[in-house]
Structure I
Amino acid sequence: MLIQTETTPNPSTLKFLPGQKVMDAGTRDFATPEEAEASPLAEAIFSTGEVDGVFFGRDFISVTAAPGSEWRSLKPQVLEVLLDHFASGAPLFRAGTAAGISVPPEQEIDDDPADAEIVAQIRELIDTRVRPAVAQDGGDIVYRGFREGIVYLALHGACQGCPSSTMTLKNGIEGLLKHYVPEVVAVEAV
């Protein structure tokens, strides 16, 4: 089995491509070793002791190195964990754990029912134009709400902590949404 790697705009994060489906649907972000206990694979990657985050996409895994860690020594360790996991056919998640992204309550913004048509347009643009482009860079951006002209988005994977994420949000996503949905005045990360 050959696992390819790609750099991402976030210098701390590498994208690993196992050449097969990772997640059947959705994505999953692990920011701590405790969160990773839901997945034997994420837990094994964190066990290297040099990892700050693991993200599962549809056909990739993004791994964020902890501050002070170098990819020169970490990359072979992560590749070994991934090879062992995919060769063994082990499950991605432990039985009884949620597979998709879980949203902390403080990250949900209740949409005004009067904005239903606007929200539908925003969601469609994010799902069809933004998320596929961001997945190419090893991350994900998920809609969290719309209130008073502001679109709230959550960044996951390589997008979290990326030096260019603010530019992507403001220059890319905000510009796109303002162009197609005039009611949008700003985009903010939650």
Structure II
Amino acid sequence: MRKKLGAAVVGLAVTAVSLLATGSASGHGYTESPISRQKLCANGTVANCGNIQWEPQSVEGPKGFPEAGPADGAICSGGNGQFAQLDDARGGSWPTTRLASGQSHTFTWQFTARHATTDFRYYVTKDGWNPSQPLTRASLELQPFLTVPYNNQQPPATLSHSGTLPSKSGRHMILAVWTIADTSNAFYACSDVEF
């Protein structure tokens, strides 16, 4: 009996260590280009981020944006309260990625768990939006400037695709939404940019 109990404890310990080593049992994906807020937290560029620093891939929320999905003010966290630091505008001080207005850009996603995918959609803030306030639908152009269909296929561990950036100037935010085909969720990534 002791040997069986000991083997069970060792098995559970190995499972727990494996889950900790991967960062999350339910991890999924985030954008690296342009760099997302969650990646800035994970790589230590931005401090005081809470749990997202260990789980940049876990910003999952209801799909159907903009008609459905996370509530206004909680879009960058995917409506997930444990990642609310992503919704904190920090007075407009999040680091930005410089982008060339109206030019082609290669968007890059990093995945830790790959799902059958409907599409990837990219939204940008309207001219005159306030970067010191949490992101809302009213601050976004609600038509994506880029949609990349993925036909229910599973992406590789790293995926890049190119598209034309909108004609903008100054500070903006790009919201990337990865819509999952076989669940009721999507993944959200906010990137602060300067055109």
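Bear in mind these aren't lab numbers, they're just calculated from the coordinates by the rules spelled out. These numbers come from a predicted model, not from an experiment. Cβ atoms are built from the backbone, for glycine too; each structure is taken alone.
Below are the figures for this structure:
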item: Read-out helix-only ellipticity at 222 nm (-39500 (n - 2.57) for each DSSP H run of 4 or more, over all residues; to 500), computed value -4500, structure in I, II; result: II
item: Identity of the structure behind 0.05 (criterion: FRET efficiency 1/(1 + (r/R0)^6) of positions 73 and 113 (r between Cβ atoms, R0 = 30 Å, to 0.05), calculated), options I, II; result: I
item: With FRET efficiency 1/(1 + (r/R0)^6) of positions 49 and 145 (r between Cβ atoms, R0 = 30 Å, to 0.05) derived as 0.25, matching label from I, II; result: I
item: Which entry (I, II) yields the derived value 1.07 for Cα Rg over 2.2 N^0.38 Å; result: I
item: Among I, II, structure where mean count of other Cβ atoms within 10 Å over residues 137-144 as derived comes to 23.2; result: I
item: Winner on relative contact order in percent (Cα under 8 Å, 6 or more apart) once structures I, II are ranked, highest first; result: II
